[in-house]
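Asker: In what follows, structures are represented as structure tokens.
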Structure I
Amino acid sequence: MIPDTYQAILDLGLHVRSLREADLPAVLEVERRSYSHPWSEGGFRDCFHPNYRSWLMLDGDRLAGYAVVAYQYDEAHLLNICIAPDHRRQGAGRKLLRHVVAMSAHDGMALVLLEVRVSNLSAINLYASEGFQPVGERPEYYPAAEGREAAKVMTLTLPSVHSPQNL
């Protein structure tokens, strides 16, 4: 039997696939609606390189969210995860985060690292509920309406593909 919280995520009817350059207009629209200091189109285009993984979450043919991760050595650095405003607080963020974690583990990464605005308590609580631990803070990391805002740095250690329990 599937626990109710997981069943709710499965019942969302969302699916995830790799982000394509043709998706950028829709991604940029959501990015601009979601952030006071959104990524530029060039920033997204720079992520179409071999050491990046970018995913798109769809609800039918509608954009529900996206995530961009940079792989460096054995670390997956979650650079951007965003859920479209009309899909928030429905489990879409959790599903996309779990996809990022699962794919990072599958690809042999040892940990997932992310920064999150210290004021974004809902995101911090989501990450903590998925096992991410705070490991530090980056002062004045994010641009803000007045000055700059600190980032909380969080990590999740992934199981080793080569650990004895996985052989």
Structure II
Amino acid sequence: MSSAVSLRKFQFFPFIINLLIVLAIGFVASLVTRPEIPGWYSTLKKPSFNPPPWLFAPVWTCLYILIAIAAYLIWKHRSRKPAYKVTRAIYFIQLFLNFLWSIVFFGLHEIFGALVIIILLWISIGITINWFNKFNKIAGWLLIPYLLWVSFAGVLNASIYFLNR
């Protein structure tokens, strides 16, 4: 099979693996997050633009699906070339930072530490988009809603930090 044909052909199992990786990260992070929402998080002062707690799960689920689709599109270009290895590494760094934020904010109650992590996450998403664009423009575009939501989450995190100092 030519490489052009393999790039067009949908591959179910690799797609599912990409989806499961991202959803597993979200699920494990939610195990730390969910119990803190009615407890610790409810006691924090929040800005007027704080969304209702029920909104976060569906938004993150949609974002994780978009992230997985983008990762799958990049996976289809896999190779041993340095550009692919860098792209893969940056992708996994941003996934790790995504996971770490929930642990630091909700698990450790470290609002400022979470703010530092979300800034690093925002930067890493921007870098991921740049590298994804080198392989597949659609993959890069699929991460824009993620970047926008993390931008909003960063402002929310900063507001919560300043309101609760």
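Every number here is computed from the coordinates shown, using simple stated rules; none is lab data. What you see is a predicted model, and the numbers here were worked out from it, not measured in a lab. Cβ atoms are built from the backbone, for glycine too; each structure is taken alone.
Asker: Can you tell which of I, II yields 11.4 when Kirkwood radius over Cα pairs in Å, for residues 87-126 alone is derived from it?
Answerer: I
Asker: Turning to a different aspect of this structure: Using FRET efficiency 1/(1 + (r/R0)^6) of positions 47 and 79 (r between Cβ atoms, R0 = 35 Å, to 0.05) for the comparison, can you identify which of I, II gives the largest number?
Answerer: Answer by largest value of FRET efficiency 1/(1 + (r/R0)^6) of positions 47 and 79 (r between Cβ atoms, R0 = 35 Å, to 0.05): I.
Asker: Now for a different question. Hey, helix-only ellipticity at 222 nm (-39500 (n - 2.57) for each DSSP H run of 4 or more, over all residues; to 500) derived from one of I, II reads -24500; which structure?
Answerer: Source structure for this number: II.
Asker: If you work out relative contact order in percent (Cα under 8 Å, 6 or more apart) for I, II, which one comes out largest?
Answerer: The maximum falls on structure II.
Asker: I, II: which one has distance in nm of label points 7 Å out along Cα→Cβ at positions 15 and 143, as calculated, at 2.1?
Answerer: Working through the options, I get structure II.
Asker: Looking just at FRET efficiency 1/(1 + (r/R0)^6) of positions 71 and 119 (r between Cβ atoms, R0 = 25 Å, to 0.05), which of the labels I, II belongs to the structure with the highest value?
Answerer: Going through I, II one by one, FRET efficiency 1/(1 + (r/R0)^6) of positions 71 and 119 (r between Cβ atoms, R0 = 25 Å, to 0.05) peaks for structure II.
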